[in-house]
Structure 1
Amino acid sequence: MSFFQDVFSVFKKRDLPFIESYKESDGIYSFLFEKEKDMTWKAGQHGLFTITHKKLKNPIRPFSVASAPTENIVKITVGIRDDASDFKKAMLELKQGMTVTMAGPVGSFYIKGDSPAILIAGGIGITPFRSIVKQLESEGNRGEKPVHLLYIDSGKLYVYKDELDEIANNTSISVNYLDSRDVLHQEIDKYISLYKNEGKYYIAGPKSMVDSISTYIQNHNISKRNIKKDAFFGY
């Protein structure tokens, strides 16, 4: 069913007026856009964003919506380095009054049911999880659904850290900041031993990281159907 919903959603396009952008950390920028009153999405989904203020060879890119449906903005966070693509350079040129087009939302990367959720973010893969934990915070998650966020970043940038810490203080959601794969494996082992196949495992980040962690979890007798992946390309 979600496939057909995605096909339908892709044809639903909106022009999003640009509000502002700002630097989250070294090479990481957030962009805020106005949200129409009837616009919504499931926390964790992504949109297909199109640059409209200039002609580009590849004007469309997918980005996770980092804001929660309960927030009054559309937020995306993007890694932009010195060798950035023409698309990302065009993003930095956005000024108030300009718009981008968003198709969607699409994707099945969101929490369903009340199973314990282990969220595993690698680098910029934290973006869909910001949406998810902000939404859970707004819904008053107080322990009914165990949620554990493991955030690995070898550069220790930890985008959204202040926000995530505040959410962890106000809810039962736990957040662990990690900087090595060995420590990440240890944390995953802890939750596998605790929840086994009763838990759901969500992984977002660079494709190589997502594939590696998914294989690691499956090798610990976790069913593939209990693992959801959101692989980021081009980072």
Structure 2
Amino acid sequence: MKYSTVLIDIDDTIWDTRNNSREAFQEMYVNFRWDNYFDSFDHFYDAYLPSNIELWSLYAQGKIKKEDLIVQRFVNPLSPYIPIDTEYALKLNGELLERVSEKTKLVDNAKELLDYLSRKYQLVILSNGFREVQYKKLRNSGIAKYFEHVILSDEAGVNKPHPDIFSKALKTANSTDKNTIMLGDSFESDISGAYNSGIDQIWFNPEKMDAESFTPTFIIGNLEEVKHIL
């Protein structure tokens, strides 16, 4: 086998961040009575989601700090309607992380893929997510057992796509760039980061987006397809 180690992203690669987060926000929308300020949940979420995506991109690039992200992701959508300061934003963030960490929905075929891969490869989590929630996600969804190591940007001190976090992952796994492959959904963080570190990539791309500056080693639309590669 060419590969011995598979680096795997968590959010929207194996753990269904999109639907789990939406469900958590639906609960908060009701509990915090945001219906007093927004026409509907979709009205709120349409304000939240694009801003959150942009903030995570800035965070991955090192342009904002974690503290900026967790405050601004609430300030940006809520401030036009609700008085909100840093203290209140931090309270909301704590509530969100607690609710999200209890959600267990996985991406389609993720569990089956992990069963398959764990029999043949060393599996290593490589994630930009926050330590307060990522370990809980893995445990509560029953998939922590598949991974020999968990590398989080929070603990590494640097985010994907920076090459240092990929170097740390290789060192921790006692692996090399030539026998390692990265599986992830983010072209910017996972795929570009691996590419620039000399690591082959599997881009999980169910939305069929265009590759930006290079063609990844492999492109898939369903996790089941990984079995035909590895």
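All of the numbers you see were taken from the coordinates with simple rules; none came from a lab. Please read these numbers as outputs of a predicted model, since none were measured by experiment. Cβ atoms are built from the backbone, for glycine too; each structure is taken alone.
Which of 1, 2 yields 0.45 for FRET efficiency 1/(1 + (r/R0)^6) of positions 33 and 201 (r between Cβ atoms, R0 = 30 Å, to 0.05), as computed? Corresponding structure: 1. A value of 20 was computed for relative contact order in percent (Cα under 8 Å, 6 or more apart); which of 1, 2 is the source structure? Derived from 1, not from the others.
Assuming 19.1 is mean count of other Cβ atoms within 10 Å over residues 113-120 as calculated from a single structure, say which of 1, 2 it is. All intermediate terms of the calculation are to be shown ahead of the outcome.
Values: 1: 19.1; 2: 15.6.
That value comes from structure 1.
Looking at structures 1, 2, which one was helix-only ellipticity at 222 nm (-39500 (n - 2.57) for each DSSP H run of 4 or more, over all residues; to 500) calculated from, given that it came out as -13500?
Values: 1: -8500; 2: -13500.
Going label by label, the one that fits is 2.
With distance in nm of label points 7 Å out along Cα→Cβ at positions 153 and 177 derived from the coordinates and found to be 2.0, which of 1, 2 does the value describe? The structure behind it is 2.
Once FRET efficiency 1/(1 + (r/R0)^6) of positions 17 and 185 (r between Cβ atoms, R0 = 30 Å, to 0.05) is computed for every structure in 1, 2, the highest value turns out to be that of 2.
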